[in-house]
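Pasting the structures here.
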Structure 1
Amino acid sequence: MNPRATRDAFGETLERLGAEEPRIVVLDADLSESTRSFRFGKAFPDRFFQMGIAEANMLGTAAGLASTGKIAFCCSFSCFVTSRFDQIKVSVAYNNARVTIVGTHAGCGVGPDGYTQMALEDVALLRSLPNMTVLQPADDLEATQVVEHLIREHSGPCFLRLTRQKVPRIHDEAYRFQFGKLDLMREGSDLGICATGATVHGALEAAARLSDEGVSCAVANIHTIKPLDQEGLASLAAQCGRLLVVEDHGVTGGLGSAVCESLCEGGPEVRPTPVPVWRVALRDFGESGSTEDLFAKHHLDGKGIYEEARRFLERA
């Protein structure tokens, strides 16, 4: 299967399910070609709302539509839609509205568009809201199943984080998305790598290289960043003794922070699991460059993750 962007799978699935679920409405902020929501708009123009460059209005309108029983999707570049945090907090989250905020072009993976177009704080922002679900699929197959879950089973607010760039398919046709459960893609006992979204493929590459050197390396695809699978994460930490967390996001407040919080605090049914953790993420502002060059610079590709893992193992 050729690499595909998760935004492409989102657009196709939304169009397909629009025929079977008349409650779906889609709103876009003048970027429907880029977010791929245009497919739904062409198929169901009476349920598609082009709001212009007015993300705050789009979010309020979506919350209103959700209050009438609609299943609303709000689409834009992640940096633009999540920066309207006040509307997300009050109109969507506080009202527990069934609105999925679809943020495409996430992370430094957007490449040449540069820092102003890069969402590197979006997970941190939306993870802070009490009832906000945060999902980030790792490939097109998983993205398809995530959208199916949101339409058929999920209720309440959700943030769906998608890629601009094409990513390799890492799952086979037998894969089944399980909401709230980490996807253990590789067993191991010396090191556990927790990755999400576009970084999972590189994590698998790094684990294979480490295995060739005698390091038993597990890889977990964390598609559900919130609610995090505390039990699964604690089990992985206990089994491996140390965790490397990789994400195309700022180092503060994203998956790495969520993992550290979970392992330190535990929960009502999960004891704290104190283990060494190293976070691989952006530690400065983004910049313009190719996706490949930026992933290499920030050690988010297979080679970089491998090098971070080697240093982490040597320190540990």
Structure 2
Amino acid sequence: MDIFSRLRFAIILLLAVLFTGVLGYRILMGWGYLDALYMTVITISTVGFREVTPLTPGAKIFTLLIIVGGAGTVFYTLGTVVEFMVEGHLRGFVGERRMQKGIARLENHFILCGYGKVGKQVAREFARVKSPFIVIENDPEVALECKVDGLLYLQGDASDSEVLKTAGIEKAQGLVAAVDTDAENVFVTLTARELNPNIFIVARSNREESEEKLIKAGADRVITPTAIGGRRMAALLTRPLVCDYLDIVCHGEELEFRLEEITIDNNSSLANTTLEKANIRNKTGTLVLAVKNDGGEMNTNPSPSTEIKAGDILVVIGTKNQLEKLQSMI
């Protein structure tokens, strides 16, 4: 049995001894409940106090049996309680140390502020694509859910500079502000932007009128779930096939095709060439859907003559193997 089962068994066994002792003394000696309980407790605890009244021969034999069975039960119960407390303390200490080491190793990771309905979906997606991340949650009960789910987490206010620093804000590549209210998300965004001017921030907005405030606070993107949900429902009615296709490509559990972003660096073989000369489709099987240049301009329908430069980002679609070939080629 594990420690919890043993503790439960010990308590039940102790209660059974107490019940047996009270019942036995009431039958053999005719005592009231208080006197019977008193006699049972002093017997199993072996403190040696005087009996309530002189015992009959039958009561003496019964007392001997209670001493043998009860004293052992008491020692077993006390030992189990101590073991439970020590093991629980050590387990908590080891778990906390493991959590601290995991957080210290984080680099180029994501910070998820808030583990509510939206936050849980974000965490699930991070886990699916195997992106390192840490959750910051202020509610102790919700933070416990992070622990149960096996996530790296910090319990605290996500707008607190020290909490964000502990989460590795200086080394993080992105942050999601998904706490309860728009005002809190504004404070989280302001603090995060101040601590790391280069971090990419995605903020959740409950109201569309709050989007502008979050952008001014430093958010790179603002998502309003209600607005997106409404557009999504309308699209499912007007363009169901397109929605099904995008679901398969972007959100399927067993993806045949994937959409990825590929950054071209200075040492890449594709730098300073055209899509036609790169011949990406024939060499890897992937398809370039868009090219974003250093200036932030997005070419959503690049022609074969489109020039690829260092710093450009290619939006491509392909299978896992095809994308790995493209990465190797680059």
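Rank structures 1, 2 by mean projected area of the Cα convex hull in nm² and report only the one at the top, that is, the highest. Display every interim value, and only then the final one.
Working: 1: 15.1; 2: 26.8.
Once mean projected area of the Cα convex hull in nm² is worked out for each structure, 2 has the highest.
Quick one: distance in nm of label points 7 Å out along Cα→Cβ at positions 49 and 305 came out at 3.9 when computed from one of 1, 2, so which one is it? Checking each candidate, the match is 1. Suppose distance in nm of label points 7 Å out along Cα→Cβ at positions 201 and 297 works out to 2.9; of 1, 2, which structure was it derived from? Label of the originating structure: 2.
The maximum of mean count of other Cβ atoms within 10 Å over residues 193-200 over structures 1, 2, that is, the highest value, falls on 1.
When helix-only ellipticity at 222 nm (-39500 (n - 2.57) for each DSSP H run of 4 or more, over all residues; to 500) is computed across structures 1, 2, the figure -10500 traces back to 1.
Structures compared: 1, 2; top value of distance in nm of label points 7 Å out along Cα→Cβ at positions 17 and 209, i.e. the largest, recorded for 2.
For relative contact order in percent (Cα under 8 Å, 6 or more apart), which of the structures 1, 2 scores highest? Structure 1 gives the largest value of relative contact order in percent (Cα under 8 Å, 6 or more apart) among 1, 2. One of 1, 2 was used to compute distance in nm of label points 7 Å out along Cα→Cβ at positions 9 and 105, and the result was 3.6. Which label is that? This value belongs to structure 2.
The greatest value of distance in nm of label points 7 Å out along Cα→Cβ at positions 137 and 273 among structures 1, 2 is that of 2.
With mean count of other Cβ atoms within 10 Å over residues 177-184 computed per structure, which member of 1, 2 shows the largest figure?
The maximum falls on structure 2.
Values in this text are rule-based calculations from the coordinates and carry no lab data. All values reported here derive from a predicted model rather than from experimental measurement. Cβ atoms are built from the backbone, for glycine too; each structure is taken alone.
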